[in-house]
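So, here's a batch of structures to check.
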Structure 1
Amino acid sequence: MEKTGELIKKLRFLKETVLLRQGDSGSQVYFIHAGYVLIQKVDYCGNLAIIDLYGPGSWFGPGLTGQDVDIQATAKSGSELEVTSIQHLNAMMERQSQTHDGLLQQLATRESQLQQRLFLHITAPLPVRLANLLAQLFNYRGQPCGHGHQLDIKLTQSELAAMAGGSRQTVSQKLKQWKSDGVIDYTRQYICLLDQTALNSLAENQIYAPVSAS
C-alpha cells in the first residue's frame, strides 16, 4: 500500500493482539505486510473456533463488506499491518488498477479455498482434511523458512487441529508420521515444509484414493 499523509497507519505487534471482535463496526481495511492474522468465530458454545489464517498480502476488515464484524481477527506476534479507510482504498483502486484487480482475485481465491475446505469437512475423514489444509496453507500463505527448510507458517499444532476440525492428539500423531516421512517438520510455533511435491502428492492421493473413516 502506498503511504499518503495520515491516511494509512502502520501497525507492528510484539505480542498476539485482537484487532477486531464480533459485533464491532467501522470502515477500516487492514493489509498484512508481514506475519499472520488468525480469523476466528464464536461458536454456539461460546468458544472461539479458527476458520482461517491470513498471511502477507491479505486484505480484510469491515470496510470491505460495509457490515458489522462477524469474525474475530487476531494478529500474531511479529506481524506488521497497515490500516486505512474504505474511502481511501477506493481512491487507491481508481488510480491503480492493479490494486483493484489484485483485491478481486484475492477475494475470489479465498472463497474458492473456503468452499473446498467446507466440502472436505463434510465429506472427508481427518487425514484428508489435514493434508489438503496444509497444502493450501503452504501454497498460499507459506513464507521463507527461518529454520532452513522450504517454507513455514506460524501456526501451532493446536491451531492447526482447530482449523482441520480434529483433536490435538490425532493431528499431532499424523504430523509426527509426516515428519518421519520427510514431508514436514515443526516447532512449538511453526510448521515447516520440507518437500512440497510430496505434500501436494499426498493431498491429491488422499482425495482420490479409498480411505478408511477416522
Structure 2
Amino acid sequence: METKQFDKKEIDAIASTIKEGGLVAIMTDTVYGLAAHSGNDAMYQKLKDAKERPENKPFPLMVASEAQIEAVAELTDVQRHLMRTFMPGAVTFIFKRKEGVFDFLGDQKTLGIRMADDAWVHEIITKVGHPIWLPSANRSGLTTATSSDMVLEQLEGRISGVVIGNIDGGKSSSVFDLTGPEIVCLREGIITLEQIQKEAVQ
C-alpha cells in the first residue's frame, strides 16, 4: 500500500480518505493520531492490524462536540460536569458505552473519549460526518509519533496517508476512568488527578 503524504490544508482530501475506509495519521493538540471512520465497524479491526494492537487494549474515540459524546456514552451529572470543564483539552475520559452503540465491541462496555482543543481536528471530524477512532499513530509498544517522519518510520505501507508536519513538545493526553466509585488515573499527562478530583466534588 502506498502511504500518501497530505498537506495540512488538504482537509477535504484527508476527510474523504477517512470516509472511504482509509487510515490517515493526523496531527492533534498532543501527538499524532491514526484516524479511522467510527461509522464503519470493520475499521476498528483495520486499525488493530495496522498498529499490531493487543486485543485487550481498546481504541479511544475522538469527537468534535458534546452531542457526539452524549450519543454514544451514558453520563452522570458529575461526569457531564467534568466533560464540560476539561473538554476540549488534553484529556481522555472513560465513560460507560450506551446500549446498542458499537455492539461489535462485545464485552467492552466502556469507551475512552476525547475532544481535542484543535479546530482543525474538529473540522476533519465534521467533514467525515462521524467521530473517529484516533489512537496514537505508532505500532504498539513503539515510540509515540510527534512528526510525520516518525509516523512513516513505523507505518509507511501500512496506512493510507499521513499529514506532513511536526508537533512541538507533543505529550499524550491524560486518561481517567470515570466508570467506578473512584476516579482512576490510567495515564499521567498535562491534566492531573488532583484537578479532576477537585472538580468532581463541586
Structure 3
Amino acid sequence: MDIHVLIIDDHMPIIEGYKTILSNNRLEANLVVSEALSAENAYHILTDSDNANKFDVIIVDYTIPAFEELQIQNGFDLLPFIRAKQTQAKIMILTSHSEALILYKVIMESRAEAIMIKSDFSSIEMLEAFENVYRGGKFYTKTVLKLKEELLHNYRIFDATNRELIKLLAKGYKTKNIMTELKLSKSAIDKRKAQIREFFEIEKGNDEDIIQLAKKKGYV
C-alpha cells in the first residue's frame, strides 16, 4: 500500500527530517513523498490535473514564501486550493507561531485534522499525529488544545472584526483611521473596545492598556 504525502515547507533539511520520522510509521505502508518549497510551488503541484486527488496527507508549514500573484501569503492561504483539488486529503498544519490571533484563525477556520506548534511536539508525537490523521483522527499539540478551549469559550470576543481591531491598535492606528479600515462608526468601535477591555479585565484604561495586555497574553 502506498500513502502519498505532500510536505510544504521552505527548508529542505526540515522536509528531510519529517520524511525520516514518517518512514518509521506503523501503517505498514510505503510513503511516496512530494515536496514544495514555496506557496507558488505548492499551488502548481496541488492544481496540476495529473495530481487530482493524489495526496492522502498534506503537511503544511504556516510560514512559507508567498505567491503574490494569487495573494497566497502563507500556508493557511493554500487551504482553499487543497480543499478544492485534494478533496480526500488529510491536512496537518505546522507552525512556529504561538500568537493567539494567528492560532485562532487556524483553529477556527482551517478545519485541519492536525494543528501543531513546532516547539510543542517531539518526533514521536509527529509520528503519532501522522498516523492518527491518516486513520481519520485528529491531533492538536498541548498549546493548541489549551488555546482552543479558551477561544471557543470566548468566541464572541474574538470574531474577525475584533481580531483586526486589536491588530490595528497594535500598529498604532487611531480611531479615525480604524473607522476607515473597518468601515465602522466611532460608537461601534468604542463598543468593541469595551468588549475587549472586559475580556482582558481592564476596568479603566485606554488603547495602550489593551495593546500591552494583548501583547503580554500573546494575542499580537
Quick one: distance in nm of label points 7 Å out along Cα→Cβ at positions 79 and 143 came out at 1.1 when computed from one of 1, 2, 3, so which one is it?
1
Value 16, calculated as relative contact order in percent (Cα under 8 Å, 6 or more apart), assigned to which of 1, 2, 3
3
Assign the value 12.1, 38, calculated as Rg and Dmax of the Cα atoms in Å, for residues 47-102 alone, to the correct structure from 1, 2, 3.
3
Work out which structure the value 40, 26, 17 belongs to, where Cα extents along the principal axes in Å, for residues 7-86 alone was derived from one of 1, 2, 3.
3
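FYI, it's all coordinate maths here, none of it is from the lab. Keep in mind it's a predicted model, so treat the numbers as computed, not measured. Cβ atoms are built from the backbone, for glycine too; each structure is taken alone.
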